[in-house]
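Structures incoming, each one as structure tokens.
Nothing in this text is a laboratory measurement; each read-out follows from the coordinates by a stated rule. Remember, it's a predicted structure, so these values are computed and weren't measured experimentally. Cβ atoms are built from the backbone, for glycine too; each structure is taken alone.
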Structure 1
Amino acid sequence: MAVDVETSIEIDAARDRVAAFASDPGNAPRWYVNISSVVLETPPPVTVGSRMAFVAHFLGRRIAYTYEVRELVDGERFVMSTAEGPFPMETAYTWSDTAEGGTRMTLRNRGEPSGFGQLAAPVMARAMRRANRRDLQTLKSLLENTTA
């Protein structure tokens, strides 16, 4: 069973600012509750082909994985994916302007779990949806209440 979770939020900040902050891997631990560290494996700046090692905690387990940037359209779209581990996944961010001058950010995670992950896919999807909502709310708070 595939997992495909999409979550959106409106942020009262300019699209270029939201996109620049969210697509900077160094900022991920500031707004992703489950991510404890990110290390670039390729030299900056982040471009298509850049690789970054993440360490996260999800459903009580420590998970280490490496993402590779697959697509980058400044201020519009950022896509990264991993093919390793028990849960190969793609994460995509998209940004669009709101009528009020802010930004709508959409976060989408999708993948095909293998092994035990196939059985746990419905539970994983619910947990991801909850985490994504919290993460986007944290991002919104950071960008609306600070000069991040």
Structure 2
Amino acid sequence: MKVLIQRVRKASVTVEGQTVGAIDQGLLALVGVEKGDSDAAVEKMLHKLLHYRVFSDAEGKMNLNLQQIDGGLLLVSQFTLAAETHKGLRPGFSSAAPPAEGERLFSALVARAQSAWPKVATGQFGADMQVALVNDGPVTFLLES
């Protein structure tokens, strides 16, 4: 599982002109599920998302996590993170999980996140989504399980 996180001042996801998820300060997490990912990968990734220290403390150092700043978490499925890009000029997706398994694991991540933290929003799996954000920093990290 690969998750690209961006520290944001605000972020939202729109599907067919309707906002389906939005947060203020927090993390936008673009989630790519790969073949071989499991429920254990979901648990590991959720722990990282809630505890990864990317927010500034009083001295300006990245020492605070999402929970410590009472931030929001916006989870958006993005299978293109599993793309193979090391050769050629067109991405390959053979390492991405099949759609049904990707949806199952993404839904598990969303459900577990919502039970662990009250400020969780999400996009819509498989939809054509428009994601808007104000990146804070910019601060962006690729997390892998």
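General observations
- For FRET efficiency 1/(1 + (r/R0)^6) of positions 44 and 124 (r between Cβ atoms, R0 = 30 Å, to 0.05) computed as 0.40, the structure of 1, 2 it came from: 1
- Among 1, 2, structure where relative contact order in percent (Cα under 8 Å, 6 or more apart) as derived comes to 33: 1
- Here the criterion is FRET efficiency 1/(1 + (r/R0)^6) of positions 68 and 84 (r between Cβ atoms, R0 = 41 Å, to 0.05), and among 1, 2 the highest value is seen for 1.
- Structures 1, 2, by mean count of other Cβ atoms within 10 Å over residues 4-11: label with the highest value: 2
- Parent structure of the calculated result 2.1, given that distance in nm of label points 7 Å out along Cα→Cβ at positions 52 and 76 is the read-out and 1, 2 the choices: 1
- When percent of Cα pairs over 23 Å apart, for residues 12-99 alone is computed across structures 1, 2, the figure 22 traces back to 1.
- Identity of the structure behind -7000 (criterion: helix-only ellipticity at 222 nm (-39500 (n - 2.57) for each DSSP H run of 4 or more, over all residues; to 500), calculated), options 1, 2: 2
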